[in-house]
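Enquirer: As structure tokens, here come the structures.
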Structure P
Amino acid sequence: MRLTTKGRYAVTAMLDLALHYQEGPTTLADISQRQGISLSYLEQLFAKLRKQGLVDSTRGPGGGYKLSRSPHEIPVANVITAVDEKVETTRCGGLSNCQDDQQCLTHELWAELSCQIYQFLCGISLGALVEREGIQQVAARQERLQKKSQHVGIDPVKCEIASVS
């Protein structure tokens, strides 16, 4: 499966937004700090997510990003495809030119697997993930760490101690 860091980070960031859905806009800096994803990378991802209508942005003080609709209405597959990722397990990318410009012996097997994975990801919404106990526990831990690092002045993404005024 060709699910790269781009797709994984997009899902992680969108899940972070889903966890904070009721709180209003969330800054990319907060997501960056909680999830350990660089701010510049998040900016690139969110430009694509916004273009695909999955997030809305608010400028100014108190601004940030929020999901464009309920987390239960956003399948994980939509997030992955929004950032130009493909859920594809064939060697040829689905073009059927895997062996000497012809379909290989196992092409249909891998094409069916790709379809199964895509259907699986279509069947899971961000809202369904938010409801999972394990995800709630991880989110609570991340919140504690974020609050602690803000109090101490540590940037966990850069692993540097900032001066606290």
Structure Q
Amino acid sequence: MNLSMEWEYAVEAPSENDLCTRIRRSEQALMAHHEAVLRAYGLTMTQYTVLLTLSREGGMSGAQLARSCGVTQQSMSSVLTNMESKELIRRETSPVHAKVQIATLTDEGQALLDRAYQEVIILERALTDAFTPSEHAALCELLERATTVLIQQTRHATPPPAT
């Protein structure tokens, strides 16, 4: 199929047929749910992800957390400052690099994560229950494959020529 024919097909096809549209709709529904649940705990999605990541991985630098949460280092710096002021995390100088601060969970942060997680896991269980075990495994594999393609395509994306 040539590019002109692909464009005509894309314009005429309902947008719900596009995988990117479906992935985006799923992401929006997931984020809306999590944000509604987390708001009751005074957390943003990024703050929750920081708590969860630190709980699972232990101490991490702001740069590591930024990569893990998919935000910029500047954004993460603000998030960590806010979380530190709420005493959800503590930051200490890295024993390896004097200019690097390592964030760790406080007892208050772990307790808040534990409470919030009890609400977040309800959706995870509902999603898991919506599929047979083989469908669940296949969906996870398909989403991983889609994520890999999305990452590869982003790396290969080129900006349009300057006009």
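Values in this text are rule-based calculations from the coordinates and carry no lab data. This one's a predicted model, so the numbers in the text were calculated from it and none came from an experiment. Cβ atoms are built from the backbone, for glycine too; each structure is taken alone.
Enquirer: Assuming -0.55, -1.01 is log10 I(q)/I(0) by the Debye sum over Cα atoms at q = 0.10, 0.15 Å⁻¹ as calculated from a single structure, say which of P, Q it is. Intermediate results must be reported in sequence, preceding the final value.
Expert: Working: P: -0.45, -0.86; Q: -0.55, -1.01.
Among P, Q, the structure yielding -0.55, -1.01 for log10 I(q)/I(0) by the Debye sum over Cα atoms at q = 0.10, 0.15 Å⁻¹ is Q.
Enquirer: If FRET efficiency 1/(1 + (r/R0)^6) of positions 31 and 111 (r between Cβ atoms, R0 = 25 Å, to 0.05) is computed to be 0.55, which of P, Q is the source?
Expert: On the way: P: 0.10; Q: 0.55.
Comparing all candidates, it corresponds to Q.
Enquirer: Kindly point out which one of P, Q the value -23000 was derived from, the read-out being helix-only ellipticity at 222 nm (-39500 (n - 2.57) for each DSSP H run of 4 or more, over all residues; to 500). Don't skip to the answer; put the middle values down first.
Expert: On the way: P: -16000; Q: -23000.
Label of the originating structure: Q.
Enquirer: Something else: Matching task: 17 is the computed value of relative contact order in percent (Cα under 8 Å, 6 or more apart). Pick the structure from P, Q. Walk me through the numbers before you get to the answer.
Expert: Working: P: 27; Q: 17.
Computed on structure Q.
Enquirer: Assuming 3.7 is distance in nm of label points 7 Å out along Cα→Cβ at positions 119 and 143 as calculated from a single structure, say which of P, Q it is.
Expert: Details: P: 3.7; Q: 2.1.
Going label by label, the one that fits is P.
Enquirer: So, one more: On FRET efficiency 1/(1 + (r/R0)^6) of positions 47 and 135 (r between Cβ atoms, R0 = 30 Å, to 0.05), which of the structures labelled P, Q is highest? Numbers along the way, then the final one.
Expert: Working: P: 0.70; Q: 0.40.
Sorting by FRET efficiency 1/(1 + (r/R0)^6) of positions 47 and 135 (r between Cβ atoms, R0 = 30 Å, to 0.05) in descending order puts P first.
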